1. Once mean count of other Cβ atoms within 10 Å over residues 113-120 is calculated for all of I, II, which comes out largest?
2. Given that log10 I(q)/I(0) by the Debye sum over Cα atoms at q = 0.10, 0.14, 0.20 Å⁻¹, for residues 9-168 alone, derived from a single structure, equals -0.54, -0.97, -1.36, which label among I, II identifies that structure?
3. Thinking of I, II, which structure, once log10 I(q)/I(0) by the Debye sum over Cα atoms at q = 0.11, 0.12 Å⁻¹ is computed, gives back -0.69, -0.82?
4. Upon calculation of helix-only ellipticity at 222 nm (-39500 (n - 2.57) for each DSSP H run of 4 or more, over all residues; to 500) from the atomic coordinates, which of the structures I, II produces -18000?
Structure I
Amino acid sequence: MELQPAISQFLDQLKFEKKFSNHTLIAYQNDLSQFHTYLTNEYQIEHLTQIKHLFVRSWIAQFLEKDLSPRSVNRKLSTLKSFFKYAMREHWIAVDPMAKIQGPKVGKKLPVFLEEKNMQHLLDDIELLPNESLIIQLFYYTGIRLAELISLKVNAIDFYRNQIKVLGKRNKERIIPITTDLATQLKSYLEVKQISLGAEQPLFLTERGKPLYPRYVYDIVKRNLNLVSTLQKKSPHVLRHTFATHLLNAGADLNAIKELLGHANLAATQVYTHNSIERLKSVYKNKHPRA
């Protein structure tokens, strides 16, 4: 099997059978295109059976030499592992070249989050623009991702039950509760905008009436977090981390947080326990008489 048709068939499988998002598909496509170009230019390889693990190692080595982060390198390796696993299933190859490949070690990176007093100050003491306030609150009260907020439709809000329906990664739906106060604000916002409840249209638009886009939302979050925080990173994902960390610090069950965040497995959620442990250490150090 030639490499290019194999890549195309693999991507079709991710798109039509696995229902991967466009964002994920583009990442897979870019990784595999880079790999294909490298094999062609460096080794004149066009057939799957010609690919050896040494070629994969040399491909990865060039990224490390260019100071690409270990996390990014491992993501590329994950793409290749999925591709060659598929190739093995299709009997295109008899030996998996990824079997002898190990990715670079990644240092444990704790999620960045805002302290509760900072979030309270932002939401209670500072007068935010109505649209921007709702966006900030949705991120903090629900923990949704940037792409999930951008894709929210008016009919995703259930005002009777005070909850929203979110379409997450791999088109998985989940229900997230919202506060009565936030539901009331959203209803008032729709009335001012003269938008019908339950309408099949985006919940938020730009000032020019266009659909939201990532940079637009990112700038809103950064501008408002600058008012209360000196964190170097100020992004929608920081508010997602803040949502999860504050829930965990308040005693919420880790499995419940996993479901609210839409994580596929508990390991992804457990990273927040490290922040809580650090908080407990701080309390112990400051409050125990013999600490």
Structure II
Amino acid sequence: MKIVLQTSGGIGKSIMATAVCKAIKAQHPDSKIIVITGYPEVFEGNRKVYKIYLQNEMAYFWREHIEGQEDTRFFMQEPYLATDFIHGRGHLIKVWCEMNGIAYNGELPELFISHKEKTSFSTMFASPKPIFVLQTNGGTPNQTDKYSWPRDLPFATAQKVVNAFATTHNVVQIKRKDQPALQNVYPADAGFRQLAVLLLMSNKRLLIDSFAQHACAALGLPSVVCWIANTPSQFGYEMHQNIIANEPTLEPELRYSILSKYNTNGPEREFPYNNEDEIFNVDEIIEALNTAK
């Protein structure tokens, strides 16, 4: 039996899809999983996956996987639109599995980084001091505002954290060239698998709900993760120290909210604080990083 799993959206969702693949294989060990994704590099080395297709590059798909193959199953529904997910009744991975009739037993994402990749890419990030990695911003390159308050770490908060560790660590900020840069950090704008090696080399990690926190879960790297609009119960992992934003101090304007309370692009009218300094307690973040193993 072939099972076609399609994942749209960002790279973090593709990382979560590796947990769905693991659950499928647990229930159907003889199945051949075919993944359709925008991020095939996430599935490299994953022997649970039979074949990987890049979205919009699927020549002869019907002939190879559908014609005369009546037992091929298709897991192509969007889990973000599932009733249980919209109502917050479980982690996205759990909802994704169960909406396709797959039992979920706590499977976590997984990434497979080869020894050759580790030895080759580690030279890019060689450091005489322990490495502290942080990801402060997520999103796509085409978003108008490079800072999204429901997801990203406030700039001033992040800078205070950096200042607390700049003398003891080489602080590396995962960022694209179009995203804001902190002071006293080394910017890391590299490919996904190179960044996975960077995470493996790191001593401390401060992340947001973006791809790096999913990658760390897949690599078995407990991290400190800050949450504002989204919740760790739907997108996070118990291995991390999950820091939840302070309660709002203002009543937001939510007339344009549809399937979630806040829009992830961060419209100003929905901002429920007097200022960004109210979102997190910097001392709490620093303490969590100091006690993190």
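Each reported figure results from applying straightforward, stated rules to the coordinates on display, with no laboratory input. Just so we're clear, the structure is a prediction, and the values are computed from it rather than from any experiment. Cβ atoms are built from the backbone, for glycine too; each structure is taken alone.
1. Working: I: 16.2; II: 12.1.
With respect to mean count of other Cβ atoms within 10 Å over residues 113-120, the highest-scoring structure among I, II is I.
2. Details: I: -0.59, -0.88, -1.29; II: -0.54, -0.97, -1.36.
Here the read-out was taken from II.
3. Details: I: -0.83, -0.93; II: -0.69, -0.82.
Structure of origin is II.
4. On the way: I: -18000; II: -8000.
It was calculated from structure I.
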